[in-house]
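In structure tokens below, several structures.
Read the figures in this text as sums done on the coordinates, not as results from a lab. Quick caveat: nothing in here was measured; it's all calculated off a predicted structure.
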Structure P
Amino acid sequence: MVVPGSDPRKDNRMWIPLFLRRAFVLVTIFLAVVTVPGAAQTSEDTRAVLITGTSSGIGLRMTEVLSENGFFVYAGARKPEDLARLDAMENVKAVRLDVTVQSEIDAAVELVRAEGRGLYGLINNAGVSLLRPLIELPEEDMMFLLDVNLLGPYRVTKAFADLLIESEGRVMTVSSLAGIISPQFSGAYSMSKHGVEAYTDALAAEMERFGVEVAAVEPGNYKSRIVASMVERMKRTGYSSEGSRYGSMLDLIAGPLDRSQYDEPDDVALAALEFLVTDAPRRRYMVAPNQFEAEVTVRQVLKELVELNEGHRHSYSRDELVAMLDEALDVPWAASGASLHEAAMVGDTQAVRRLIDAGADLNARESWGGSSPLATAATFGHADVALMLIEAGADLDHQNNDGSTALITAAFFCRTDIVEMLLAAGADKSIRGNDGSTALDVVSVPFDAIKGAYDFMAEALGPLGLRLDYDRIRATRPRIAEMLR
């Protein structure tokens, strides 16, 4: 949470890496959207996730995105009207859950167990904020905030640990950019989110032996009711600035209390989806709405690094620090895998050739959805790039997180030339995606039954250069089906 009233320097231009991440998360779920009649369904399609604090903002958007993309969501909330609204959503069951009340947490565990779905994911989202100088903040207010933001995730995760271990599931806790930076007057909130960062690292180390993945997501400023709820509580508990050395905290709050000046938290919800579906989950998902908030946060980490390194007999030189940074960045991977995906996406054959000659990993799984460069070339229809990758020895049958291969992808998008070269090279046409569909299934289902999937992909990937000619697709699908029989 950036200091209320600060200038976020909001830039409406989407920062490219974040946009790429959003787009490729959508790519990896396209077969979940393409529900082929008669295709075998797996338990993966109905994995259960519990999310706390779902009445509005980030928690509500996560509930919407996950329930629309193959997950059954237990949506935690407190107010009866919120519970009724959540219960009306498809693939959602509202759960009365106050993260500060152990009896309600225990009841939620019993409910989930009784329903028999198990629990694959837990997202600790419930949170509150405070805006007060630390030297004037009443202890009861500090305890209230820590009780929700820090002890809440601790209580809920501990209670659901057995279920998560049984499923080898995943735990994500919503932190904040304030878990990295510590603005004045938001000290209590930052303390709680710094605590979440430490909690995430320790929990990850402890749960590794059980196959449970753990992560934190660090959102910047997005639309939510966290400030409105904070102001409501301040007024309800009799806040007064009388005698304060700093003046009224309420005067520092700029913009609408519902934070409608900020973007919807779509990218935060997509980060949660990515974490739950990827084969290579990350420990941290920083989701900044603009370059300014990202830069402030990263610079703070670098500033702390410098402060930790200076003035003692074990300090490192600049060259040694740079070498450590290179090692942490894993520069050879970054220079090959990520760049190869970008070159494949835009059809830059010169860049692809240069990277292949330099020894780039031809089968590098991009971290957003597990796609290979070959699948990316098939998505965007760059046959020359696909041929270069095939001739260089790329894995023809690499499956991304939704189980699809380059052949399934090429068939879906009706890339006839790429389907031909993949079959000629020996691609396995019997492989099924996670929804049970083969490449033949994808092109055999009536077009009208999956037109919505094409609309979805055109909207999601259009800004990245995807162009879909529906007349061509309709005319080509029977031909590709014959090729695949």
Structure Q
Amino acid sequence: MKRLIASIMGLLIASLACNLSASSTPPSTIQATSTAKPLSTPTIPAKPPNLSHDPLYWFGPLPPLPVVEGRPFIGSEDFLQLFEPEAEWQTAADRIQVFKLYGEWVSNHPADVQLKKVIADLNRRGLAIAIETGPLNPEAGCGNGIEGFATIESGLQMAGAIKASGGTLHFITLDEPYYYGHFYDGPNACHWTAEKIARDVDKFIKAVKNIFPNVIVGDTEPLAGPAGAKEYQDWLNAFYEVNGYHLAFIHMDIDWSRPKWTEEVRAIQEHASKIDVPVGVIYNGNAFDKTDEAFLSATGERVKKLEIGAGVQPDHIIFQSWNDKPDRVIPDTEPYTFTGFINRYFTNKENLGYRREGQGANIALEKQVRFSNQTSDLTGALALDGDFGTLWNSGGGPTQWIEINLGGSYNILEMRLTISQFPRGKTVHRVLGKSANGQFILITTFEGDTTDGETLFFTPLEPIPEIQFIRVETIETPSWVAWREIEIIDAGK
């Protein structure tokens, strides 16, 4: 999640850069010639985007970028292949209406061959073009190096680059100005009032409308920390009171560890619908997901939790990543590419998420659980919900335990335990197992220096037979005992 990537990992990823070989020339710039005189460049007519689609579907994959300090990943490796004429994502492309480009990536490719190629293909497909950028200007003593403070000048440069490359900028999503202008409490924090931020956002909107008068400008904000449903209801009201018009939409970047995030999204949407402001939800996985399948499976669990479990249908749905995964965006015929996920979303949402049966499936998912204690709403079931953004927290130090009833007898191929822990330090965890009528026996002990988000793996030489109950006991740790996820992998019959 962007707000946590910025604050925890030190990444300010509004957008990124990638390079195309100088010999790569988009089809729209190749000129046909004859011995008599040059012919005009053939052009592909633009298809008008459908901006009134309800819900409105957005796609924002991460472009490739160089590995730098604090950013140990390169984004989707086949990003640029999306814009080839025969790219294998036509079905997924027909399902979305808006393609979001990262603002810094646009800034690093102003009017060059690569940007022109991307825009020409988006025009051909009839996809509206969006960028995300911070609208605020830093002031003396605050804002420098903080998300949301990319400056008006930078926004104008991005808009100008898109125009010079033959594109129309249909949408701008503001990059979390309220949260980082008001709530953020780190170095160079501003702590501005909502009214001050609203006035500065209005200046940005008026400036970019000098380039694209019809551009639609809304906000992206994190549902995180002190910023909950009530705070964003107040923000929408304050923006209108200051400027006399509403934000065009608000997209929620969700801290998935919030136990009641679905209820908060519902509350924001109920309020926003009264003032005719569409509410969107950004669907993504976790920063620490190690595979495309893990990232997209986590994304699927969140879709099901909101749209099926809570019965909430967002006005805008944004498929986006600013993390390492997924590495692959195409083809859309494969289940664990980004466009493949989009197709699965539209085909059957019930089938999204983690695999629940067969060899290699996580048989601990949503199974019965007992535990020693909990704090707040962080109950034991959250360690078995398939979502690494949620967690069980005992609310106390060792010894604490959590026990899983798998509901039947299984042969165990592997165990994966993902820690929630702060601060880092030495931990000792004992894993025990038993059959339906047997006694608990020690399976393995994890001992060592661990930290938050780390996954402990145990793979026996041979599958452990006929196990129904798994118990994890923590007997040493410097923090409260908590688990993000406990996965028990089925060896099959």
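Of the structures labelled P, Q, one was used to calculate helix-only ellipticity at 222 nm (-39500 (n - 2.57) for each DSSP H run of 4 or more, over all residues; to 500), giving -6500. Name it.
Computing helix-only ellipticity at 222 nm (-39500 (n - 2.57) for each DSSP H run of 4 or more, over all residues; to 500) on every structure in P, Q gives -6500 only for Q.
Taking relative contact order in percent (Cα under 8 Å, 6 or more apart) from the coordinates of each of P, Q, which one would give 13?
Q
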